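Derivation of every value follows stated rules applied to the coordinates shown; laboratory data play no part. Note that the coordinates shown come from a computational prediction; the quantities given were computed from them, not determined experimentally. Cβ atoms are built from the backbone, for glycine too; each structure is taken alone.
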Structure I
Amino acid sequence: MDAALKLKLVERVNCLEGREFLLGIISLGAAPTIKDRKPSSLLTFTISRKDLLSNWLLHKQEVCETLNLDHLELKNREKSTTVLFYKRALLEKHVAGERNRAFLCKAGYPVASSLEQKLHLLKEKFGCSCPHEIGIFLGIPVEDVEGFIRHRGKNPLLCGYWKVYHHRERAETLFYMYDQAKISVAGEILK
């Protein structure tokens with residue numbers, strides 16, 4: 001997204017209040033998911049920025065219905081909530097992929113478990129720390145999740161929406177698609 005568009009967008013969203021501000025923040029943060037390019041997106045709402053947390057608590061059902069997103073609150077704290085926004089069909093298909101399923105199995109997710117059971121276990125694990133398998137749920141290629149673990153987050157080939165350790169060109173293509181989704185959503189917000 002070019003600097004001029006980004007500036008216009010920030011100005012527009014910052015003029016919004018309450019439900020509309022929350023809708024704008026989620027629309028931008030989850031744009032690749034909203035546009036069916038990514039199975040899920042992770043956002044944290046705090047009380048410090050126009051009290052997004054209170055707005056989330058008041059308007060979450062309505063906003064998620066408007067955006068056609070499912071959601072799961074992974075971690076609730078006094079001053080923040082971390083939420084996974086997802087498209088059920090995309091996420092089910094993604095976690096069911098052979099390599100993703102094998103990775104999740106090694107991480108303690110039963111092979112035959114439903115998406116809801118997997119999400120429940122993810123939430124349970126997320127309560128203690130951010131588990132590496134969150135990358136699988138977010139649509140990060142399993143090779144990059146494994147690379148991140150193996151290299152301890154250091155020396156990636158590319159850093160964008162995630163740290164890339166394999167298939168740089170594939171990642172660049174995905175990053176471009178995610179950026180295009182954000183530009184599309186930005187255009188909708190500016191209208």
Structure II
Amino acid sequence: MGYLLTGLVLFLGVHSVRIFANDWRTRCRRAWGPQVWRAAYALLSLMGFALIVWGFGQVRQSPVEVWHPPVGLRHAASLLTFLAFVLLAAAYVPGNQIKARVHHPMAAAVKLWAFAHLLANGNVGHLVLFGAFLVWAVLSFVAARRRDRLEGTRYPAGQSGATGITVAMGLALWLAVTLWLHGWLIGVRPFG
């Protein structure tokens with residue numbers, strides 16, 4: 001559990017600088033230059049991610065069950081992960097109506113993804129991993145919306161064509177992950 005916790009603190013800590021220390025981030029970017037800042041950010045993020053993967057792999061070898069999710073929650077988790085992938089696509093497809101309404105679809109996607117995995121899994125390792133990501137995503141979303149209000153950020157209205165592409169991309173990603181990648185990378189096939 002130590003590697004998992006260390007990885008989460010490092011990875012989510014780096015990704016929380018804008019939430020808790022935005023002024024410090026601005027000063028460091030100015031002093032170090034954007035390229036050095038990005039390199040340090042990427043290096044620390046990769047180190048944290050590697051520790052999360054390693055630590056979670058170890059925790060999964062000796063799971064401690066807290067509760068056993070009913071089958072209905074696993075079905076709900078599938079729907080929520082589909083919506084999470086649509087939100088993820090909305091973060092990257094320009095001009096879509098989802099981003100125009102949600103404003104920060106990446107943070108919203110992480111919230112849904114983490115919540116879905118909390119519904120479908122009931123052991124301590126899952127609760128720690130996905131609970132940490134859920135808390136981070138909620139804080140990130142709230143902070144981003146607050147920055148938008150303070151800065152007067154306006155999001156242009158989206159177009160229905162871009163929104164259709166967003167939903168199609170989200171569906172394609174969701175199918176690729178649930179039918180192939182999740183089993184290959186994680187060792188668990190969501191649909192058996």
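What the table below lists for this structure:
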| quantity | calculated |
| --- | --- |
| Computed 2.0 for distance in nm of label points 7 Å out along Cα→Cβ at positions 18 and 170 - originating structure among I, II | II |
| Comparison of I, II - label where FRET efficiency 1/(1 + (r/R0)^6) of positions 42 and 74 (r between Cβ atoms, R0 = 41 Å, to 0.05) is highest | I |
| Structure (I, II) behind the derived value -25000 of helix-only ellipticity at 222 nm (-39500 (n - 2.57) for each DSSP H run of 4 or more, over all residues; to 500) | II |
| Test item: percent of Cα pairs over 13 Å apart, for residues 90-153 alone calculated as 65, pick one of I, II | II |
| Given 3, 15, 23, 23, 16, 10, 6, 3, 0 for P(r) over Cα pairs in 5 Å bins from 0, in percent, for residues 26-105 alone, calculated: source structure among I, II | I |
| Distance in nm of label points 7 Å out along Cα→Cβ at positions 82 and 122 - highest-scoring structure of I, II | II |
| Test item: distance in nm of label points 7 Å out along Cα→Cβ at positions 2 and 34 calculated as 4.1, pick one of I, II | II |
